[in-house]
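Alright, structures below, take your time with them.
Values in this text are rule-based calculations from the coordinates and carry no lab data. Computed from a predicted structure; not experimentally measured. Cβ atoms are built from the backbone, for glycine too; each structure is taken alone.
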Structure P
Amino acid sequence: MPVIDEAQIRAMMPNGGSRLAAHIPHIDQALVWGNITTPARIAAFMAQLAHESGEYLYMEEIADGSAYEGRANLGNLQPGDGPKFKGHGPIQITGRSNHDRCGRALGLDLIGNPRLICEPQYGTLSSAWFWKDKRLSPLADVGWFRTITKRINGGYTHLDRRVGYWNDNRRLLGLPPIDIDGEDAAIREFQGRNGLFVDGDAGTNTIDALERTGAASA
C-alpha cells in the first residue's frame, strides 16, 4: 500500500501537469526510504518540495554556480567546484561535500556525476536524504513549519507560499490547518518544560528533546 498515490501527488502539485509523470513512480519509494510516511511528515515534505522545485519544474539551480567557487564551507576547494556542484535535485543539494555525503547515502557517484540527482529516479530520493540529514521529520511531527523552512532556506523566503502548500496538503491528508503565528510560543513552552535554554530556536538540542520525549513520533 503506497503512502501517497498519484492523485494525491497531483493535488499537492496542481500546476505540475505532464512533467510529474516521470517523477510519480519514484516519489512513494523516496518517502519510504526517508521515513516520511505519516500525514504530517508527507504534508510538510511535499509542500517544501513543491515550492523549492516549482512543482518539479526546476531540477537544478538556474544560476551557473560561480558564486560558490572557493566556498570552503561547502567543500568547494578544487577549481571549478562552484559550477560543478551548484544546486541539483528538487531541493538543490549544493557543494562538493553535500554531493559527496548524499551520494554515499544513496550509493551514487555524485562527485563524478553530480547531475544524477536531476534525474527522476534519484531526484526525490536526494530530497529525502536532505530531509533526513536536516532532521526535519521531528519538526513536521509537531507542526513547526517555520523552523523547517529556516533549516531548508536559511531564512523565510516565500514563507506564505510554502505555508499555502502545507495547509492544502494537510487538508488533503485529513489534518487540520496550523496557524504558524503560535510556533515561537510553542517552541519556547516546550524548551522551558524540558529544561532547555529558552530562545524559540528549535536547534539540535530541541530536536533531541523532541525525539527523547516522544513529542516527535514516527
Structure Q
Amino acid sequence: MNKSFFFSPVIAFLAILGSAVVLSFIEYSWTGWRPANCMPENCFCEAIRSGTVAQPVNTWSSFGFVLIGFLVIRQSREDVRLRKSNLMTRQRAYPALFGVALIITGLGSAFYHASLTFVGQFFDVMGMYLIASFIMLYNISRLKSRSSKNFVIAYFLINALLAFLLITYPALRRYIFGAIIFATLLPEYRLRKTRTLRINNFFIVLVKHFHHQNS
C-alpha cells in the first residue's frame, strides 16, 4: 500500500474537519431548537457546556467514523480490481454504501453531540440504523446472492421506513435498533451452522477415504 492511497481520503477528511472547526468558533445558541430526548440530564456521560459545541469530546471523537468511511470507499477501488470472492471486494456498491453510511454516522453523531437537539438526535440514530441495516442486508445477501442494484434498492427502502418511524415514534428508537441487531444475527447463525456442517462433512469424507485406502 503506497502513500498515495491515503491522499484523497485524508484530504477529504481534513476539509470536513477543518470546516467543522471553523464553525465551532462561531458563537451560536441551540436554545431555539427542539431539544433531544436526553435533555437536560441524561446525555451520554459528558457534561453539557454552553456555546456552539455542547459536548466537545463526544463531538470531535465522532469524526473518526468519517475518516474510516473515506478509507473504506478508497479501499473499494483497490479490492474490485482483485476480484476476490467476498461480496465486499467483488462488487464496489457494497463497500461504497458502507463507507457513506460511516460518514453519515460520524457527521450525524458530531452534530448531535454539538447541538443536543432533536434534529441532531435524528441524524445520530439514523447513522446507527444505516450501519445496522447494512450489516443485516449484507448477511442476507451472503445466504442468497442478490444483485447490487437490488441490495441498494432494499437498503434505501428499509431506511426510508426507519426514518419515518424515527420521526413519528422517537421513543421506540432503541427497541427498533435492537430488533435490527437481532435480525442481523439470524442469517449469521445460519451461515455459521452451514459452514460447520460443511466442515463436518469434509472430515467424514476424509475418514471414509482413508478407511477405503487401508481396507
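Observations on the model:
- Of the structures P, Q, the one that 20 was derived from, the read-out being relative contact order in percent (Cα under 8 Å, 6 or more apart): P
- Looking across P, Q, the calculation of helix-only ellipticity at 222 nm (-39500 (n - 2.57) for each DSSP H run of 4 or more, over all residues; to 500) that yields -26000 traces back to Q.
- Given 17.9 for Kirkwood radius over Cα pairs in Å, calculated: source structure among P, Q: P
- Parent structure of the calculated result 0.50, given that FRET efficiency 1/(1 + (r/R0)^6) of positions 54 and 150 (r between Cβ atoms, R0 = 41 Å, to 0.05) is the read-out and P, Q the choices: Q
- If FRET efficiency 1/(1 + (r/R0)^6) of positions 78 and 118 (r between Cβ atoms, R0 = 41 Å, to 0.05) is computed and equals 0.55, the structure in P, Q: Q
- For 0.60 (FRET efficiency 1/(1 + (r/R0)^6) of positions 46 and 166 (r between Cβ atoms, R0 = 25 Å, to 0.05), calculated) the corresponding structure among P, Q: Q
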